[in-house]
1. Consider the structures I, II: one of them gives 24 for relative contact order in percent (Cα under 8 Å, 6 or more apart) as calculated from the coordinates. Say which.
2. Using the calculated result 1.4 for distance in nm of label points 7 Å out along Cα→Cβ at positions 27 and 91, pick out the matching structure from I, II.
3. Where is mean count of other Cβ atoms within 10 Å over residues 195-202 largest, in which of I, II?
4. I have 3.9 for distance in nm of label points 7 Å out along Cα→Cβ at positions 11 and 99, calculated from one of the structures I, II. Which structure is it?
5. Thinking only about distance in nm of label points 7 Å out along Cα→Cβ at positions 19 and 251, which of I, II has the largest value?
6. Name the one structure among I, II that semi-axes √(5λ) of the Cα gyration tensor in Å, for residues 59-170 alone of 33, 17, 11 was derived from.
7. To which of I, II does the computed value -12500 (helix-only ellipticity at 222 nm (-39500 (n - 2.57) for each DSSP H run of 4 or more, over all residues; to 500)) belong?
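Taken together, the values in this text are just the output of simple stated rules run on the coordinates, not laboratory data. What you see is a predicted model; the values in this text were computed from it and never measured. Cβ atoms are built from the backbone, for glycine too; each structure is taken alone.
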Structure I
Amino acid sequence: MHEFSLNFIRCIRCGSKLELDVFKKESEIEEGILECKSCTLCFPIIKKIPILWDDFSKYISERMMLGGKLYHSVSHDKMKKFLKHSLSNSKRGVDDRTALEERWTKIYQNSQKSKFYSTIKNELNTLSKSKLVLEYGCSIGIITNFLADSNQNVFGIDRSFSAISLAKKTQKDNLDYFVSDLLFDVFGKTKFDLILALNVLELVEPKDLLKHISQQISKGTILLSDPYDFERGKNSVKKPLDESVLRISLEEFGFTIAVKTKTPSFLTWNLKLNPRSTLNYKVDLIIAKK
C-alpha cells in the first residue's frame with residue numbers, strides 16, 4: 001500500500017481516519033495494520049494489500065485456504081498473532097472461495113486481449129483527465145492500470161485477494177488497490193471525478209451499488225457495463241435490472257446519460273475459460289455524467 005492512500009481511506013464502520021502501524025516497508029508498505037482508534041476495528045496489510053473488511057474473520061471463513069497461505073507468507077510476530085486470532089475465530093464448514101477466485105484470476109489474465117477492453121480504453125481516452133478515479137470490481141487491474149497512465153490518483157477495489165495480488169504486480173506511484181466489498185464505505189466522504197463498474201451488477205445488488213456510487217460523485221462521470229447475466233450472481237442479487245431500468249435508475253440518481261449510450265449496446269466480451277472453451281458475452285455500455 002502507498003502511504004498517500006491514508007489521505008483518502010477511512011474506517012468502513014464509522015468513517016474515522018485510520019492510523020498506520022508499519023511492520024515491513026520497502027517502496028510500499030508491505031505488512032502492517034490499519035487501525036481505527038474510534039471503534040478499534042483493525043485491517044491488515046499483507047503483501048502490500050490492505051484488506052478492508054468489517055469482519056476479517058468472516059472474510060477468512062469463506063477463504064480458509066487463503067487464510068493459511070497468508071499466515072505462512074507474513075513475517076512479523078504481530079501480524080502472525082493477528083492472523084492466528086482471526087483464523088481461530090473463523091467458522092468452519094463454509095464453502096471456500098479461494099480456488100474459485102484463483103481460477104477467475106487466471107481467466108481474466110488469459111482474456112486481457114479481449115476487444116472489450118480496447119473498446120473501453122478508447123472510450124476513456126475521450127474523457128477529460130481526472131484527479132481522483134475509482135474502479136469497482138477492478139479484478140487484475142486491466143483498466144485501472146491503464147487509467148493510472150493519464151489520471152492523477154487511481155484506486156481499484158475487488159473482493160478477490162488473488163486478483164488484487166496480480167494487479168499489484170504492476171507498480172505505479174499513483175495507483176493503489178484494496179480488497180473490500182463493493183458496498184463498503186472505503187473512502188468516507190471523498191468525491192471522485194470518474195467511477196467505473198465494469199460487468200459487476202450480477203455480483204452486488206445493482207440499485208444499492210448505483211446509490212453508493214451516486215453519493216461518491218457530485219460532479220463527474222460514471223462508466224458502467226454489463227451483460228445482465230444474473231444467473232452468474234444468483235446468490236448475490238435479489239432485484240436484477242435490465243438495460244432500460246438501469247438507465248432509468250441512473251437518471252433518478254441525477255445522472256445524464258451520454259447520447260451515444262442511450263441506446264443499449266452489444267459489445268463483445270470474450271473470456272477464455274480454458275484452451276478449449278470461451279465464454280462469449282454481449283455487453284451493454286453506459287456513460288453518464290452529473
Structure II
Amino acid sequence: MKDLSLMTWKEIKQTDKEKSIVFAVLAPIEEHGPCLPLATDLIEGEHWSRGAMKEIEEKDGIECYYLPSFPIAAASVNRFYGSVHFSMKTTCEVTCEILESLRHMGFQHIIVIASHADPDHQIAVIKAIRRINKKYGVCALAPMGAIFEGNGIEAPEDVKELEKEYGNDFHAGWIETSSLLAIDETCVRDGYKNLPDTCISERDMISKEKQLQAMGKYGYIGMPRLATKELGDHLNQNCIASIHEAVINFYHRKGYDKYDEYFLYKILPLHLGFLSVFGKVKRG
C-alpha cells in the first residue's frame with residue numbers, strides 16, 4: 001500500500017487506475033469519555049483501512065493507495081467539551097471535493113472509510129458518494145454505514161453474546177474501548193474498569209438533549225468496564241473482513257449492494273442537518 005501524499009504527480013499518473021483502489025478515512029476529533037483519546041475514530045478508521053488494504057494486496061493482488069486521514073465529520077451531539085465537529089453540509093461538500101480530486105486523477109475504485117457511526121456523518125458522506133457516482137458513473141463506495149448497522153460479515157459469538165445483553169453501547173463504551181485496547185492499549189487510560197454504566201434506549205438516541213443527559217459529566221454512553229483486548233481483536237478483525245468483502249465486491253461491481261445501503265438514510269428527518277436553520281454546529 002502506498003501513501004498518495006508521498007508520491008509525485010508523475011508517479012500517480014503512471015499508476016494503473018483501473019487495477020488499483022484508493023482509500024480515504026473521514027472521522028472526527030471528538031471526545032470519547034475520560035478513558036479514550038479525541039482521535040479514537042481516526043485511529044480505528046486507519047487501523048481498519050490498513051488491515052483491509054493488506055488483505056486485499058496479499059489475497060487479491062490488487063494494489064492499494066491511501067490519503068492521509070481527514071479529521072472532518074458531522075455529529076448529532078456537538079456541544080460536549082473537546083470535540084471539533086462540522087455541519088452535515090460542510091462534511092458533504094468536503095467529501096465531494098476529495099472524491100472529485102481523486103476522480104480527476106483517474107481513480108475508478110474509491111473507498112471512503114467514514115469510521116464515525118453517527119447518522120449525521122454517515123448520511124453526509126453517503127450523500128456525497130451518491131452525488132459523485134451520479135456525475136461520473138459508479139466509482140466510489142462508503143461501506144461503514146452498512147457495516148455499523150450489522151450488514152457485514154457475521155460477528156464472532158463472544159461479540160454477539162455481549163451485544164445481546166449490553167447492546168446499547170453507543171459511544172466510547174465496551175465496543176470502542178475494546179477496539180482501542182487491541183489497536184494500542186497505551187491509548188486507553190487507566191480507570192476504565194471503574195467507570196459507571198451510562199444507558200439510553202435506541203429511541204431516545206434520536207433526541208440530542210437525551211444523549212447529552214445520558215453522557216452526563218463523563219462523555220460516553222455504554223459500559224467501558226466490559227472492555228477487553230480479546231473482544232477488541234474480534235471486533236477489529238470482523239470490521240476488517242467486512243471492509244475487505246465490501247471493497248472486493250465493489251471492485252468487481254458485483255454483490256456489493258448490501259454495503260451500498262444505509263437504512264437510516266431513508267429517514268428524511270435525519271437530513272434536516274443540511275438546512276441552515278438546523279445545521280449550525282453549536283459549541284459549549
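1. Values: I: 15; II: 24.
Of the options listed, only II reproduces it.
2. Structure of origin is II.
3. Top value of mean count of other Cβ atoms within 10 Å over residues 195-202, among I, II, belongs to structure I.
4. Checking each candidate, the match is I.
5. Result for distance in nm of label points 7 Å out along Cα→Cβ at positions 19 and 251 over I, II: largest is I.
6. Answer for the origin of the read-out: I.
7. Computed on structure II.
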